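Structures are listed in the sections that come next.
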Structure I
Amino acid sequence: MKWTSILAIMLLFWVMSAFLVMPFGIRTHDDDEAEMIPGQVSSAPVNFDAKRIAIRATILSVVLFGLYYANYVNDWLTMDDIDITNYF
């Protein structure tokens with residue numbers, strides 16, 4: 001596999017992981033009973049930390065990419081294994 005393909009797939013895993021880990025640990029103004037700015041939505045996060053999300057997303061994406069690459073090298077699961085046309 002070319003390094004550019006590895007980089008592109010890793011980036012896709014990272015973006016997917018970022019959206020997966022983003023909602024965990026977020027608290028709203030209603031949860032913390034914090035003061036709101038006029039015009040602010042009540043569901044806006046009070047403790048958004050982009051660094052924490054980036055670290056979690058990086059860890060998860062490395063694990064997921066590692067599984068993907070191990071499957072790519074060892075052929076554990078191929079397209080023939082998931083061919084659903086055999087069942088109909």
Structure II
Amino acid sequence: MSTITVTQPAQAEILDFVRDRFPQVEIDAAQDIFELGFVNSLFAMELVMFVEKTFFVTIPNDELRIDNFRSADAMAELVGRLTPSAVDEG
């Protein structure tokens with residue numbers, strides 16, 4: 001369950017990043033940001049770069065799937081999977 005300790009802070013940081021881009025909309029962690037219609041290809045790349053730089057992970061090509069970026073929850077889970085220390089510490 002150590003992934004939870006990593007993903008909760010990750011979720012908050014990711015959600016803050018998304019909310020900063022779209023302050024006119026109330027977005028929660030489970031909301032599909034693609035469904036909201038705000039995500040274009042440029043913002044999708046910004047999300048990938050933000051996750052990699054903020055959490056010091058490299059997202060492999062096979063993880064560059066839309067489902068991993070639909071919500072703050074999904075991105076936090078991705079970070080949890082890609083962070084070896086989260087698994088090793090548990």
Per relative contact order in percent (Cα under 8 Å, 6 or more apart), the highest-valued of structures I, II:
II
Once Rg/Rh (Cα atoms, Kirkwood Rh) is calculated for all of I, II, which comes out largest?
I
For distance in nm of label points 7 Å out along Cα→Cβ at positions 48 and 80, which of I, II scores largest?
I
The highest value of mean count of other Cβ atoms within 10 Å over residues 8-15 among the shown structures I, II is in II
Structure responsible for 0.95, with FRET efficiency 1/(1 + (r/R0)^6) of positions 24 and 64 (r between Cβ atoms, R0 = 25 Å, to 0.05) calculated and labels I, II on offer
I
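Just so you know, all these numbers are worked out from the coordinates, no wet-lab data involved. Keep in mind that this is a model prediction, so the values were computed, not measured. Cβ atoms are built from the backbone, for glycine too; each structure is taken alone.
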